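S.K.: What follows is a set of structures for review.
None of the figures in this text is laboratory data; all of them are computed from the coordinates on show. Worth saying up front: this structure is predicted, and the values here are computed from it rather than measured. Cβ atoms are built from the backbone, for glycine too; each structure is taken alone.
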Structure 1
């Protein structure tokens, strides 16, 4: 793999090498959780600077895109992507935003 590409797993478990940065459509699929960044062998990819990161993921900002909220609900709360997509951004914020 060259430095300007990465591996991503999509539906059905297929792993593809894609040029970085991802196109707008592919980047949105990654944010929502339809694509997952992986190593060439399909194992989980860990960002080089995130190896010691144990902080729980915080909810996106209120002005973040709906795609960011869909991905957050999927990754952190285990919501099926299609179910999260069916909700409005406000619903996602109310259900999964910080209660602080």
Structure 2
């Protein structure tokens, strides 16, 4: 069984891959938005996808920043460790499930 640190290191690789993919997608969508033909995309769809990609990219960047600071995997509200299983599903998670529920209510 891998240690928590080994699991978090594996998640770093996932986040770095997501960062690269999201950056490429944002670049591609930005090019499409300036193209009169838009590669077949509706202008509203492109704008929505750009906004979504920017938000996801920001969340990924913040997660990588937390890793660099040594705070990744700890709930920003209660300071408890966020279970690795949650981080595997949502690597950008900032809160444990209990705190996220309170924030979403």
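S.K.: Of the structures labelled 1, 2, one was used to calculate helix-only ellipticity at 222 nm (-39500 (n - 2.57) for each DSSP H run of 4 or more, over all residues; to 500), giving -23000. Name it.
M.R.: 2
S.K.: Who wins on relative contact order in percent (Cα under 8 Å, 6 or more apart) among 1, 2, i.e. which is largest?
M.R.: Once relative contact order in percent (Cα under 8 Å, 6 or more apart) is tallied for 1, 2, the winner is 2.
S.K.: Further question on the same structure: Have a look at 1, 2 and say which one yields 3.3 for distance in nm of label points 7 Å out along Cα→Cβ at positions 12 and 68, as calculated.
M.R.: The structure behind it is 1.
S.K.: Also, I was wondering about something else. For distance in nm of label points 7 Å out along Cα→Cβ at positions 44 and 84, which structure out of 1, 2 has the highest calculated value?
M.R.: 2
S.K.: Right, here's the next one. A value of 42, 30, 22 was derived for Cα extents along the principal axes in Å; which structure in 1, 2 was it taken from?
M.R.: 1
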